[in-house]
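**Student:** Several structures are given next for inspection.
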Structure P
Amino acid sequence: MKKTLYIVPFLTLLFAGNPASAQVPEKPVVEMAGDSLGNVTDAFQEKFFEALKQKAIENYDRAIDALVQALAFNSEEPVVYLELGKNYNALQKYAEAAAYLERGRKAAPGNAAMLEELYTTYYQNKEFDRALPVVKELAKINTAFSEDLVNLYIQNEQFEAALSLLDSLDKTKGSSTYRESLRRQVYARTNNVEAQISDLKENIGENPQDEKDYLNLIFVYSESGQVDKAFETAQQLLEINPDSELVHLALYKFYMTKDDSAEAVNSMDVLLGSDQIDEVTKYQALNDFLIYVTENPSLEEDLIRLVKVFSEKENNQKVYKQLGTFFLEKGNPEVALDYFNTALKNEKNDFGLFREVITLEAEAGNYEQVKVLSERALEIFPAQSWLFLMLGTAQNSSGEFKKAEDNLLMGLDYLIEDPELERKFYRQLAESYKGLSEPQKASEALKKAENNKQ
């Protein structure tokens, strides 16, 4: 039977097939370190370790000079070729890097560190044809490179080989977002939709229990605008496998489009509770549902419950910030503040989140909380003038005028080109000086505020 070129549907495309950006399993590298040097002279060691020192401080040219001198003393040490390759790569001189690394590859066959550096060299220089045999060899040493191999098959337009390896990896490792993105690349570069549909139907006829073929068919139908057929295929899969979880990645969207809110919620429950669906995809689905709820406010309680399900299942509190924004835009700041505070417990380095919470606490008149939050935020963001303004404002409100003056003046020192914020500083300084019984300074501060306005 003819093999087909498809892609596993509905998961977000996160990666661009670049070794530097692809979030693939971490690959242990067998480094060739200085203590693995063989029988070498003192002069060789001196130059070699000088090279390591220069590389550490990013003096790559000097490191290369030292390594070339080391080669003059001993040309049999593979580690020198590896280090030369690394330094030339750092300088983006890929031809030179490849020349030395290929010499090292011959001197130390099968060394993973040498092969990985050579792979990086060819990939960065877009020499995908030369990278392919290197990664084939790496994948034999470490299966974590199998996904890189798929990517290189695609880059070299060997689509059947890419698909075959993807199928094999899915069987042995289960599905992953990255491999699904690679399948999408294969699909994007093969445009015979009718042949794909025909072959997928043939696959389903021969093996009706294979969930993947149904999902691929749903995706192909959806991408080609045949939404009704895509929905029919999803229903067919549910008849064959009522316990399918992956099918709900398609169904929740279909149900929202049909405005069948009860079924949409049911599909969200299934996919958010699934162990077969990755966290990023669940987050995207939850975001889709949140948008749907803005047009269907009767589902707000379902949204809150689903957010809790996602947060507990994935141990992810970020979604509470999104929920806070939702209720803030709906004109419910009290509920929004609760969710922002929940998010802030885990997102301690998010200045935007601090700003939301402090602003809402100030608007609610909770100045003690504004002080606590502003001081905590200033420990993380010590140059944020807005935080000094909020801290000074809260201190004025509680009668701590001297502390307010100090913090407001400090915040002004950090302020850069923001007339509106500067006006607010001077107005608060006027309040501080009034509280300190210094009317002259208060008047001067108000004049500065007015001058800024003009």
Structure Q
Amino acid sequence: MTKFMDEDFLLTNDTAKKLFAAVKDEPIYDFHNHLNPREIYEDKCFDNMAEVWLGGDHYKWRAMRANGISESLITGDGAPFDKFMAWADTVQNLIGNPLYHWTHLELQRYFGITTPLNPDTAKEIWDACNEKLHTKEYSVRNLLRMQKVSVLCTTDDPIDTLEWHQKIREDGFEIKVLPSFRPEKAIGIDKDGFVNYINDLSMVVEFRIDDTESLLKALELRLEYFIEQGCRVSDHSLESLFFVPTTKSEVDQILKTRMSGVKLTEEQEGKFRGYMLTQLGRIYAKHDIVMQLHIGAIRNNSERFFRILGVDTGFDATHDFNYAPQLSALLSAMDLFDELPKTILYCLNPKDTEMLNVMAGSFCSNESGIKGKVQLGAAWWFCDHKNGMERQIETMSDTGLISTSVGMLTDSRSFLSFPRHELYRRILCNKIGSWVEAGEYPDDDSYLRTLVRNICGRNAVAYFGF
């Protein structure tokens, strides 16, 4: 009988085991996450497992709610141990869920614990883990070192000072902690805080923003500042109408109307977003910044809990809108004069996986030798599980080149999340190994080892310019 999550976990053939041995110790390049750079600079130590595991992790919060746990033990003021016990009860009921694998990989890799977590074992695991967390060897920086993290890219707003990124670099920390440029609020013309945000941005750049030209100038200035701090990537979330053909004069009038406090139509909002995304893409191309497009979330579905807890608390979901014509028009608008940046496309709805990969292949042509210039990104958020990763790998292979993939990321707020890279590496090696052992590809050991090493990190180094 197969042992629970042993050294051959998810590796079902000899080729897979051989390939995983080639990548299991490769460094991690985590190019999209939501970690707090201040906590990295201050080298924070966590007080207990409830804090490090449950603080801010809306993946776990959703599972606990589905398990009937009281909100006081999720985001409320319940005692830390009681929250941990509630999580342990939830874990035991997570069969087939990626949270189960993540949880036990984290227990194994960080704490050396192979005992399954459940209500009966929770107190023993709580005590053993907390004892280690209370030592300096388990500070934030050392947690990153344990997983051989080489580069991580946080997610940052254009008006952020990047104070903590600067201090980390000046402190000589060997792991690169780089900012990512996410101008979400500058494009979110439909949001209630848009006008105030533009005024705040104006104060940062010290000039008046009253049209798209001045807005784009402000954003490019901030991007240049981010680049000085090591930025290599931008990020955008597309959740509704995001490209409608328009003109500069029309968009200038739309911006003026919104800045006067008037609400816009959905079409006007789509024109503004499309124009801004197109122009920002051209700016990214000029500065060799990768553009990430995360497509398909519908956010804050529970109005009740949005009022109580705010954003990013576990009440987002998968959207089902169709957007292939919009995406084609957006990419083509940037590509028309060869101003399309390197672009990664992520979907939250699995129905869009094949469409995105095929669409990406229409915009890969370049004279700079960039492999996978536009590509399907890693399985994201609600797709970030064994089936989703396999689907992403198979889709890239079916209608493109998996060999050009920049691999996995965590998209996480947790400093214990980096074994997700290991999970991906196991799934990737098993999939490739199954093709080889089925006679679908030759058992070329040298090439296959190079292939998986490229996908698991080296492609990302070349693509992002780390």
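**Student:** For distance in nm of label points 7 Å out along Cα→Cβ at positions 133 and 293, the calculated result is 4.1, so let me know which of P, Q that is.
**Tutor:** Structure of origin is Q.
**Student:** Work out which structure the value 138 belongs to, where volume of the Cα convex hull per residue in Å³, for residues 173-364 alone was derived from one of P, Q.
**Tutor:** P
**Student:** Comparing Cα Rg over 2.2 N^0.38 Å across P, Q, which is largest?
**Tutor:** Once Cα Rg over 2.2 N^0.38 Å is worked out for each structure, P has the highest.
**Student:** Suppose you compute mean count of other Cβ atoms within 10 Å over residues 93-100 for every structure in P, Q: which one lands on 15.0?
**Tutor:** It was calculated from structure Q.
**Student:** Distance in nm of label points 7 Å out along Cα→Cβ at positions 213 and 437 computed as 6.4: which structure among P, Q?
**Tutor:** On the way: P: 9.1; Q: 6.4.
It was calculated from structure Q.
**Student:** Something else: Out of P, Q, which one gives 10 for relative contact order in percent (Cα under 8 Å, 6 or more apart) as computed from the coordinates?
**Tutor:** Values: P: 10; Q: 21.
Computing relative contact order in percent (Cα under 8 Å, 6 or more apart) on every structure in P, Q gives 10 only for P.
**Student:** While we're on this one: Given a value of -23000 for helix-only ellipticity at 222 nm (-39500 (n - 2.57) for each DSSP H run of 4 or more, over all residues; to 500), calculated from one of P, Q, which structure does it belong to?
**Tutor:** Only structure P yields this read-out.
We did not get these values from a lab; they are worked out from the coordinates using the rules stated. The structure displayed is predicted, hence computed values, not measured ones. Cβ atoms are built from the backbone, for glycine too; each structure is taken alone.
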